[in-house]
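Read-outs throughout are calculated quantities, based only on the coordinates presented, and are distinct from any laboratory measurement. These numbers were taken from a predicted model, which means no experiment stands behind them. Cβ atoms are built from the backbone, for glycine too; each structure is taken alone.
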Structure P
């Protein structure tokens, strides 16, 4: 887990950004008033197996496609409820407040203080991530083992590319009336909680879907091979060192 400092950032993208979509409007200032923690990596099959072996995650075993390195690969074929089951289990076994990121927290953590299209600059470059056109050995074939690419400036890996990631928010088609404090947008007014926001892009999408501002959605009940998640943690005052359960990244 990496502690992310409190701060402000401009969420969304300008119309001049290549790949810009109207769902990323209007740009707006978001102020996150308290630090929080984010997992360095996406939850892997090994992490998920630890949950199942201890009686959590409803005993569900997602398809790993026979990947020889599956224990190091982001867990796939988990829906939003599965992700919530995992964070509930992690909270139970650690006594700490684990959860999913809000959409605003995700973009803030992905940008890591940058204002460029990608966390590393305005061009996709080569071998910075796993996507269809990223120049990696896994492009458009499969997800890469977590941590295969350089981290962003906060020390987080694969915040763009590899797999889309579930966040807490219900889907809204734009940012009109979106929260400005970093909290998840849960109201169905003008939105749809049967679909949830997913962030970050994946191994089979084009580079424009990896932009820090890019937004997408998926039906909350659907399990697909492009979509996983990572955990966040609410930090209590004077929380001290961050710990995780044995066998859990």
Structure Q
């Protein structure tokens, strides 16, 4: 019995040592861990890189680049902000794409911005950075709302595909949508929920679940590797939380 307790204690100590102290020293990290990864193994890992400005000059459009290419077997990436009123920003399933994603999102106040990459062994690898902000990114109406006429271009897709030397194809995709958080007075939540990318042959390349904090008229950047080039055109599909469909074909 004594040896059983000692082994259990050793396992707990090993797990705590692997997870370590939050490098961003956030008072909310324990809440984030319990909320997003209950009962699952979590480690802080420098191989999950989150690049963002130190100060958000425009809190409604904070640019972020998440790069987990240093890890093998990435199955899913979750992006979240500790102090946002809506924590989760997006979920990215790379499938045949590289575990790299660029986008913009809304930040309500200074906060750690984190990406957690789940590898095929079930471990979550967490990286992140602090972004300072004057605030208000989640509670103000978008520019399109103020200007009017956003309904005419709702869910219109524009994209560009080009080849990077020795890196495969890079895709930049914009979807016209107000991406309302539901926190601005009198404006209900209205946002894109899902996007997917496949080629003409029906081969899936990536899936993306997006949430209210993603910026208005979102622009996403993905890399498609040399080892798995798409066959012909790329087909974009998706839906928003009101059931409006998103569909487009991007030709190389």
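Among the shown structures P, Q, from which was the value 28 of relative contact order in percent (Cα under 8 Å, 6 or more apart) calculated?
Only structure P yields this read-out.
Which of the displayed structures (P, Q) returns the greatest value of distance in nm of label points 7 Å out along Cα→Cβ at positions 81 and 177 on calculation?
Going through P, Q one by one, distance in nm of label points 7 Å out along Cα→Cβ at positions 81 and 177 peaks for structure P.
Quick check on the output: 34 is percent of Cα pairs over 26 Å apart, derived from one of P, Q. Which one produced it?
Label of the originating structure: P.
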